Structure P
Amino acid sequence: MNASQLHRAITLYQKGQADKAAAVCRKILRRQPGQPDALHVLGSIAKDREQSQQALRYFQQGLRTAPGHVHLLNSTGLLFKYMGQMQSAKDCLEQAIKIDPTYFQGRYNLANVCRAQGDTDRARKLYQQVIKQRGDFVDALANLSRILEQDHELNESRSLAQKAVSLSPQNFFARLTLASLARREHRYDEVLQHLHPLLKSGSLSPVNYAVAAGLCAQANEKLENYSQAIDYYESANDTFFQMHADAMASLRSMYAPKSLKTLQDFFAGMDPAEWPTEDTNQKTPAFLVGFPRSGTTLLDQVLSSHSRITVLEEKENLEAFYTQFPATPDDLSRLMACESEQLQTWRDSYWQQITDEIEIADELLVVDKLPLNIVLLGHIRTLFPAARIVFALRDPRDAVFSCFQQRLGMNQAMFQFLKLETAVSYYDQVMSLAKIFKDDLSIPMHFVRYESVISDYDAEVNAVLEYLGLDWEDGVRDYQSTARKRRTSTPSAPDVIRPLYTTSIGKWRHYSEFIGDRFEPLRKWVDYWGYE
């Protein structure tokens, strides 16, 4: 009898009649407490209603009765992923495919969790296994094609994406991959052909809409359709703005505009004699900073091509330190009053964090790359007094407009780039703080102009190496080969495998009639940094 009732409950649930399905399940459970399939349906209903804790109780109760129930393990894993508990999600899904190695759906979901955790290599292998088990699994084909495109394996990426589109013409990630491949190959009309049907369908999530609109904007720009391009940029950014405005208003991170104002006020009144004394025997990283979209990714790949350099790729390695000394006057005063023993503990913690993630030979110079570590130069100077700072510069107007053009991972800094006015204001704040560190507090820095790297590559790169205390190596000229071997998450990743190009210099001028006077506050920085 339970079998027929279960079948009825599942059918009702699949038809969208959740209340009736739940009533049938409760009836089953009165007769057979702990029945795992009935609990699975009740948990699924609770999850659909965003009652995550209730859903978890149902799923876990079912697993106590049937610990080897792979579908319950799969649903529990997906629920943990939804709740942000990635390791618990991974554990459930690992157990499911261990119990049933043929369970391709669980393997696919495990691949998605690994990808969300940043373990792209494991995700890639799992997607490949899923496709071997089920060659017509569209989402696995599409997701693997995205990874392969990011790994610069373009032919295989195209083949998988085309197969996915042939099976499901509206699949977003497959079409996105094909559009990205077309962009790489300068076939911009084809970018629009792949994405226009999706944008017109009205079926995209806000995130996917913004990503697709951003690519259409870039394609129109390359086709010199600047009016259409700016419309797409603004549409994509407005979508992101509406998604994140409420959350961003309630946060106060180190990168928030209010925090930058506090940092400016504090360090503007500081005496440079208060800096700790340099210890040349102390193991010290170098730091690669710069306003976003100022050429830090290019410099990253160039420096990574040197045999004696390891570049740490865009991670907040100083987060544990600066969260102990956030942007309040009292906490910053505590930072400046730190005893040497306390600072040494923080240094040891920094290096432990780094070496837990990657193996670094003692003779290698570590370059910690995170553009907006500009705002943490006071913290860096305190923690590592001898640290060399490589500061990437670009025409302020190009840097700001390029930030406006990108859909970047959202935080309080990136949120400022969704509107030109706030992007300009944020640049002014960041550079006002940098000016204090440079002019008033005499923090040593080596400045590298993006435009000069393009026009006089060898001289500019050699100057950076000399500043870092390293000799020239011819391998740094072949940075494209390095870039092809590395998986880089920044928007400029596809561009740094190309030969040097000048088309991004002065690009903001194409949009001057649409920008109007909104760039006027940048005039003082154009003058300060020596741009025309």
Structure Q
Amino acid sequence: MVLIIVAAAAIFLFGWLMFPLSDRKWRINPDTDAVNRKRDILQNARRGAAGRPNIVVILADDLGKTDLRLYAKLAGSDRSDKAFTPNLDALAAESVVFTEAYCTSPICAPSRASMLTGRYQQRSGFEMQPMNRYPKNRLEYYVYRTFIIPQNTDWVVAPLRPVPEGSEIAKQGLPISEITLPEILRASGYATGIAGKWHLGWGEGFRPNERGFDSQYGFYEAFSLYSPLSDTNIVESRHRYFADRHIWSQERKGTSAVRRDGVVANENEYLTFAIAREAERFIHKNKDKPFFLYVPFNAPHTPFQVPRSYYDRYAHVADHNKRVYAGMIAALDDAVGSILKTLRDEGLDENTLVFFASDNGGATYTEATDNAPLVGGKFTLFEGGINIPFFFRWKGKLAPARVDKLAVLPDIFPTSLAAAGIPLPQDRVYDGANLLNHLAPGAESPHEVLFWRSLEQRAVRKGNWKLFVDAMGGRKRLYDLANDKSETHDLGTVHPEKIKELEALLENWEKGLKAPLWPHVMDYRMRVGNETFMFSL
């Protein structure tokens, strides 16, 4: 009898462990009405007059605001371990430089989704990072949690929950109902190209060539190797956290493969320079017609690899990891300089609008950057995670200036359309502002209020006041950023009325948002001051 009970219990336990976690609640169905409206908008897009400007958007990956000396100096934090970036400095000197610019998400993909659509990513449900893999059952989950991700690290496996069916994972991309900047520009007569990291979907219907780009070079995933492991001219720095091990093992396979128009390419050049090369090739090819060029570099995102000649430039930096990081940023700077030189050589300088930004704050978990004097970093809603470098140049049209008004990455969408003489579609809400309307002395700020949400963490900034709401930890923190940019003094008890005001704004904003289209699998633990916070990835 005992044996029968034990056997039954074992069978039950095995069945419980192996029972699928997939749930139909995570099925992704296109918004057919929005898709039809989008089709009509693109079919009727205005072609625009002759002489429309070219538009180039250069995006760095995980580049902290104060990783650039020009911002570090403004913050009083210019350190010798920072990379020298003469090309970016020169571009900024000719640009409108925003000192208070933000991304809408402290992590790569949702931030990029907002930039290319001009809308908060939560309006379409693209709130979380896309995933290529979920645990199929409880056994996989507990093995992953127990043996692969030790719980005494800063990386924490999210609580057990239902997951998408396998067929739904390939649908995790920028919803097809969203109008992308390249889609509307191409419909308006622009040639469109991307060279670099995509990270907005790899399944059918979500790839770059299917989302508005005539030409594509780069990779679909969040990361790829900068050079093959066999390249002896490369200096590397590997990290202890689990995701870095996965990145190195992935190499350039699957969604991390380097592709040209969807076909895997045999690329041996250091990827930062290869991306610049392909961007320049696109400029040469399309110099006689208006073009939109999106250059999302993967630098300085992990894996940390740098040509030895760039590593050697920073012999004064004693820390090997920081030295590799500085070299990667210097290589990025030279790549940007090469693209800008191509524009000059082709006589396109004064008819090209050039944006430069980072997708989010610096990744402090690499221990190569700390975003000082800002606190926090990538993944977090503290300033180090969301306050970014951002400037743009339109020679002959815009005078160089330093602007302290609030700006956000989605502003690139309406600003670009305005420069091209294309009206914003009227069938949906846009959160970006046309920055061209806000640069004159005395002009109002592009934004009175900015919002953030990453599942249980939310934030709002109105003027100089910022409220951070940590539902996971049951905490609220109120900061006066004009006097406390490092977010060290919580003023909630002093100004409870301000908390109520900002919470009301958050609540009203969230009424226009959608629930996340897919679940997250990880949380990240970060210590800020004397407190520890958890942020969902």
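Please state which of the structures P, Q yields 24 when relative contact order in percent (Cα under 8 Å, 6 or more apart) is computed from it.
Details: P: 11; Q: 24.
Traced to structure Q.
Which structure, out of P, Q, was P(r) over Cα pairs in 20 Å bins from 0, in percent calculated from, if the result is 22, 57, 19, 2, 0? Could the numbers behind the result be given before it?
Numbers: P: 18, 48, 28, 5, 0; Q: 22, 57, 19, 2, 0.
Corresponding structure: Q.
If you work out distance in nm of label points 7 Å out along Cα→Cβ at positions 45 and 397 for P, Q, which one comes out largest? Could you put the intermediate results ahead of the total?
Details: P: 6.3; Q: 1.7.
Top value of distance in nm of label points 7 Å out along Cα→Cβ at positions 45 and 397, among P, Q, belongs to structure P.
If helix-only ellipticity at 222 nm (-39500 (n - 2.57) for each DSSP H run of 4 or more, over all residues; to 500) comes out at -8500 when worked out from the coordinates, which of P, Q was used? Let's see the in-between values first.
Numbers: P: -19000; Q: -8500.
The structure behind it is Q.
Thinking of P, Q, which structure, once mean count of other Cβ atoms within 10 Å over residues 61-68 is computed, gives back 16.4? Walk me through the intermediate numbers first.
Values: P: 16.4; Q: 26.2.
The correct label is P.
We did not get these values from a lab; they are worked out from the coordinates using the rules stated. Quick caveat: nothing in here was measured; it's all calculated off a predicted structure. Cβ atoms are built from the backbone, for glycine too; each structure is taken alone.
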